[in-house]
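Derivation of every value follows stated rules applied to the coordinates shown; laboratory data play no part. These numbers were taken from a predicted model, which means no experiment stands behind them. Cβ atoms are built from the backbone, for glycine too; each structure is taken alone.
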Structure P
Amino acid sequence: MERPQHIRTLPCHLTTWDCLGMISAITRKQSTTHELSLLMRKTIYGEKTAHPDIAASLNNLGVTWMNLGDHKKAIRCHEQSLSMRKTIFGDQTAHPDIAASFSNLGVTWMNFEDHKKAIGYHEQSLSMRKAFYGEHAAHPDIAASLNNLGVTWMNFEDHKKAIRYHEQSLSMRKTIYGEQTAHPDIAASLNNLGLSWRYQGDHKKAIGYHEQSLSMNKAFYGEHADHPDIATSLNNLGLSWGYLGDHNKAIRYHEQTLSMMKAIHGKQTAHPEIAKSLGNLGWSWYDLGDHKKAISYYEQSLSMMKTIYGENTAHPDIAKAVNNLAWSWYDLGDHKKTICYYEQSLSMRKTIYRKYTAHPDIAASLNNLGSFWFAIGDLNKAILYFEQSLLMMKVIYGENTAHPDIAASLNNLGSSWGDLGDHKKAISCFEQSLSMNRVIYGETSTHPDISTALDNLHYAWAKMGDDKRAMEYKQHFQELS
């Protein structure tokens, strides 16, 4: 049997964004504080007055709503702040506050997973900051825009472009603060380079950057300090060791992360970062093969998210937790629970992103439903879901774009057609998948997705009776193993 590829909802890496506003432990009490501040400033300056302080309150309220996960409210606040700042400073004026609003809209649209809009706003922010500070100036705001473009391209899965932006940001920050200086912004760039290299498949390089980031954060905040930036580094080291297959080491890092998050936010507090840490422990125990323990952590994470966002709220983090529960129940052999959770996740994602929107999370849910039906032998239903997933991914990323998720969908379609006995269709899909993965990872890369495609092509050509071609692909596969 050819091997299908699931698109499991990724564990929660912690990316370091740069945006204006309060990035401390965000609570609903803070949103009330900012709302009162906005009301007071409107009372002082006038309800309809365009004033820098009112624009600042709208900006801070937007950052707060973003951290609380209400991206629609965040976007409304940032759009109002941007509009007011343009009225105050001039629609065509290059001004730091306008650039900050562009940046914050970029971060919020990225969290709402509209990568194209996010990139557009970050490019406007970068352009304006260069116009204000100088095209070749080394300035923290320019470095922040470069960082945010790197994060956005990473989430859009163009990791080569992401690495270029993060390297530029890191270089500029070292110029600003000093080559050997321990500074949070330099540590953030090191962290994000680690993430980009991990997604590029180079986990050893990723660990190197995350270790540098952890060391720098400890040097800055204190060796034994409980700080979100240190927790971020610990979390991402856990993920990288997990991808390298050392799940025991991954669990140790995730346990340290969870302990630190509880120390920061409160042991009994329901907080998004604690919920994510619980989810990542579930991920690690799943990979170690302890599905009952994985389910326990996923359920704790899900319960906390429902406390944070609301029992019946459709939220991306809740949909992710539900999706991951489906994985674990499938491996425990409970197909009813599996399909129930997958369908809940798909339904929630359609509610979040609107029923007919092409979105990566919806495409992932369609793919995973296809993988489920493939696994229990309903190949026609599997093909139906895989084709929907592939079509949506092409709408999202571009018809002719080389993208890992498109390559995975092609592989999965190939597996389904092969098991149905249509080996010509299977070979066509596998060849497209192989070609795309080589474009993404490099012609001579040893990436697992390339190995999967080669192995599947060996199997398909053998079924077609072409032993010569089958052997060629087998040799290529063995060279990478």
Structure Q
Amino acid sequence: SMRPTLHVAHEALEDTGFTGIADGSAFDPNTLGVFVGSSTDDYTKDPNSYPIDIYHIVRNQRAFLSGQISHHFGLRGPCVSLDMACGGSMAAFNTACRALATGECHAAIAGSVHVMSPISGPPAVMSLKLAGFLNPRGQCKPFMIDGAGFCCAEGAGLAVMKRLSDAIHDGDRIHGVIHGIGVGNMATVSSIVRPDGPLQGLSLGHAIACSGIDPSEISFVEAHRPGTQKGDPAEVFSICSVLAKQGSRYPDNILIIGSVKGNVGHSAAASGSMSLFKVLAMMRYQTIPPQPNFHPSMLNPRLHTFFEDHPIRISDCEQKWNVARRIAVVSNFGGTGYAGHIVVEDSATSVQPASSSHVSVPIFLFFVSVKDKKTLVTLAHRYADWLESEGTSVALSDISYATTARRKVHTYFALVQATSQADLARQLHNDETRPIINVSSLKHPRTLAFCFSGQG
């Protein structure tokens, strides 16, 4: 779990512009916290994963996941690892939000990871199969008649969180705004792992109350559902009882529900991160995707009553998300009875854009830096691909600022001057026109020279 966690932490921090320097910038390592959810440390039980040495426990136990991130990036804010089974993501997000609210940290890395080893994975899968949790066809089919369980998946996802006022003040790119979180436990059901709709509704109602959002303004729910015969009806019941009561919505305001597990499987502790990131991507592209393999004729019979009596439906085709405010609920539950919900809104509809103060200049500077030459070429091509696919929607001045002022300098870097996104993409694809500079060569003392033009 350690390696993918560090990888996604690096990507999340780079997306924010974190430089790792306590220079009064938007991300001070002294006040940056880390909150990571995970439910496995399988590789501690696998003697073939690494040689047994003094670092075996540090490399593999889930308790060290958050600590390794803080250690690697030099972060000195609160550092917490959490285990709430499949609810690890929500536990991390909730703990991070509370730390931000109380001032324990100025920013937080929060999310989760789930990796299964070849040694410990099979026994866990066998246990899930015996308990009836796994789909014999190896698929996740949420809300469907043949949803007889889920398929196991792996994943890692971390987000950087801030108080909204601080993010606006610091000029950060905001992907979404969390209005409220509600968590609880389904403690009164007959089995600890059995879902309970009314009790899930309590935490959902708490999240809505904390957000101050009218339930009718919520147009999408990213459900936890991996496709189980008891779990699907329980969660749909809670959604209907809180967000889609009879007569609570106009005919043109139908609540749409979906589950990313139909796309990627059930990644246990990391599943909540996958759900949140799916919703943020939907907001970014203002599009609601279809639920994979779903057709109304394939609806689970136990859900028919809910869909007939309540203003809800499952997306069976791609559609534009054209509403005044793009607000969604993300659900995440754990086998411990843990239940949590996040109310999140698209930043484009919740944050007023700052007035642009960019100076109109014909040429902008682009900067990219990594630790080795080969990776530098790869990253330059990735930037070029992004520019060609969707970079035209971002001002070249913003791209220049993000890469020159909000990036850490590594051993090798390249500088490119460009007059447009197309010009920048062309140069980044061309290895011959893109200079590579070794930082170490710039650290030697140079002779100072003064140049005078002779005019005046």
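Of the structures P, Q, report the one carrying the highest value of FRET efficiency 1/(1 + (r/R0)^6) of positions 69 and 93 (r between Cβ atoms, R0 = 25 Å, to 0.05). It would help to have the intermediate numbers written out before the result.
On the way: P: 0.15; Q: 0.95.
Top value of FRET efficiency 1/(1 + (r/R0)^6) of positions 69 and 93 (r between Cβ atoms, R0 = 25 Å, to 0.05) goes to structure Q.
Here Cα Rg over 2.2 N^0.38 Å, for residues 277-388 alone was derived from just one of the structures P, Q, and that gives 1.62; the source is Q. Here distance in nm of label points 7 Å out along Cα→Cβ at positions 157 and 221 was derived from just one of the structures P, Q, and that gives 3.1; the source is P. Here relative contact order in percent (Cα under 8 Å, 6 or more apart) was calculated and came to 17; which of the structures P, Q was it taken from? Matching structure: Q.
Assuming 52, 34, 27 is Cα extents along the principal axes in Å, for residues 109-228 alone as calculated from a single structure, say which of P, Q it is. Write out the running numbers ahead of the final one.
Working: P: 39, 33, 23; Q: 52, 34, 27.
This value belongs to structure Q.
Upon calculation of helix-only ellipticity at 222 nm (-39500 (n - 2.57) for each DSSP H run of 4 or more, over all residues; to 500) from the atomic coordinates, which of the structures P, Q produces -25500? Intermediate results must be reported in sequence, preceding the final value.
Values: P: -25500; Q: -10000.
Source structure for this number: P.
When FRET efficiency 1/(1 + (r/R0)^6) of positions 325 and 365 (r between Cβ atoms, R0 = 30 Å, to 0.05) is worked out for each of P, Q, structure P gives the greatest result. If volume of the Cα convex hull per residue in Å³, for residues 149-316 alone comes out at 136 when worked out from the coordinates, which of P, Q was used? The read-out comes from structure Q.
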